[in-house]
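Below: a set of structures, written as structure tokens.
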Structure 1
Amino acid sequence: MQHVKVPQDRIGVLIGEGGETMREIESRAEVRLDIDSESGSVAIESVGDPVSGLVAPDIVRAVGRGFTPESALSLLDHEMRTFELVDLSDHTRNKNDLQRQKGRLIGENGRTRQLMEELTGAEVVIKGSTLGVIGQPEEVQAVRRAVGMILDGAPHGAVYSFLERKHNELTDGFDVRQSG
């Protein structure tokens, strides 16, 4: 049995209307979820395929970090699809620095975050002091690299150029990635 902590404001999303989302996660990941809506603690017990059960904590974490349940459940659609969380507070000096860096990662009108998604194919969510990514390993790696560049103070133009190059690498030649 595993335990995952979910922020209070995301418990409702995890449970879903009439428990619908919770039941879908339980059914598709072959687990049983015991959600304590007071503390935000979620106990995850594998009741079927152990491999699916191993993905369940990431699904719950992803919903907790701001991904839609559909995006989080996409982790089950392809065995290589992964979820990664970058703790931005590890890369910032204080609250003001965190806010400034989040602003740089989001970009004007969300443009930087949107370009990260469009040019890598990964999904990116920034919530609280974390940046979450769901995608294929090479997509997640490209986002992680772009995030690192921004956190290190690289100009947005340089980051966009890097993302364009990565996009061309990921889409040129033969594209073996599965759409989904």
Structure 2
Amino acid sequence: MKEFWNKLGANPVYKRLLKEPMTYVGGAVLLSILQIAHLAVLNSGWGVTTTFSIWGAKLAELIGIHASDWAYFASDNMHKEVTTSFFADVGSLRNVGVIVGALVATLFASQFKIKKIKSMRQVVAAILGGLLMGYGARIATGCNIGALFTGISSLSVSGWVFALFLLVGAFIGSKLLAKYFM
């Protein structure tokens, strides 16, 4: 069995497709093809964060909090999303696919590793950054996929505005990260 894995690891096709990083142009073309396929098959833009809010509502419902009564979920479409089975929800399946796909790609590239937490400041920065990104994605009605990628690919001005503020936020965030958490 070990011989099989050694041969596979030496195979140039395996190395090219699964081990070596994709070029930026190759990644952009692949993402564009996936975006077009998503739009053609599902008749909707590619989004991620709305599904996460639905997951939160489903978890709240499990512990007895009636999130489906909240104003955000009051519309017929959102109420339907909260009450739909996890496995019947296209957004949930897509998000799980992205997470599993990222893990599989990392494993194929032999890049998976569990890193030691350096300090409590690193934990605080990760939690604070995640909360701020999640909050920002909700008030912007989308993340870098839904608001930026889908917005720009559908020729929406909002996608370009999002891109501008994304760059400003990334610049400020990287400066804060370097100053306080590195």
Structure 3
Amino acid sequence: MAQILDNISKIVTLSPEEELLFLSKIEIKHFKAKSILLNAGEVCKHSYFVNSGLLRSFTINDNIVEHVLSFACEGWWIGDMYSLLSQKPGNLFIEVLEDAEVVLLSKENQEELYHLIPKLERFFRIIVENSLVAYQERLMDNLSLSAEERFDKFCKKYPTLIQKVPQKQIASFIGVTPEFFSKMKARMLKK
């Protein structure tokens, strides 16, 4: 419980009563690796906070090729923002990559908390703004950087993920095929 409260306290300060109220509105679940928290075509009903473990969001195109949109390790939030906000079926899968303890905050409870603890609305607005900035930066990187530059940036930005995430998922995240990724890494190691 302390971890999610620490995450919130980086942006807003809750009173002890507000902390208890917040904690009464969340649910903690344990998931095994390879569990699917959300399937494409379902409505996303929760925001997910990772207490421990590793999750990823991805989509699958018509050619059955996976495209990784994001990873979430300890202390990070993840969800299908389009589906959560619109309450329409989404396009993302959310999968557990390694056994995880995850905090679930339902859309209904989140909305209720906005009214009961208005500073939580500020907290989530800032989280969403940071997410938007990260996605915009990633889009610009995909348009302007080479695959090697994108991989180098990934390594610098997420050094702990390099050892935890399968290489084919890193390849997908940076927008290359696993075969190209393997050849690219071999070239980079020779330099």
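Just so it is clear, none of the values below were taken in a lab; they were calculated from the coordinates. The shown structure was predicted, so the numbers you read here are calculated from the model rather than taken from an experiment. Cβ atoms are built from the backbone, for glycine too; each structure is taken alone.
Worth pointing out:
- Structures 1, 2, 3 were shown, and mean count of other Cβ atoms within 10 Å over residues 24-31 at 19.6 was computed from 1.
- Structures 1, 2, 3, by Kirkwood radius over Cα pairs in Å: label with the highest value: 2
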